[in-house]
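Bear in mind that the values in this text are calculations on the coordinates, not laboratory data. Just so we're clear, the structure is a prediction, and the values are computed from it rather than from any experiment.
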Structure 1
Amino acid sequence: MRETKPVRAGEELDIERLSGYLTRQMPSASGDIVVEQFPAGQF
């Protein structure tokens, strides 16, 4: 797998919404959510 980098401006996810969804789906999971992307787009 190649290195990742911070998400490009305009391509961000709604982390609060994602966090709420993941908490409902996986209540025992914990920790911070980190979202990055591949520098050249999708593989």
Structure 2
Amino acid sequence: MDRLSDMLDSDNSYVRTRGLILLAYNQYGIKIIKLMKLLINIYNA
């Protein structure tokens, strides 16, 4: 997480953009995992 924070604070706009993309992708992945767990729980109920 420190590396991501460093990327977001960078003076280089390319590095900041990469940091934002990684952050967004990470949040997307977390949502997908939560959705899959919910669907598994519903299926198993």
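Of the structures labelled 1, 2, which one yields -29500 when helix-only ellipticity at 222 nm (-39500 (n - 2.57) for each DSSP H run of 4 or more, over all residues; to 500) is computed from its coordinates? This figure was derived from 2.
Out of 1, 2, choose the structure whose coordinates give Rg and Dmax of the Cα atoms in Å equal to 12.5, 34 when calculated. This figure was derived from 1.
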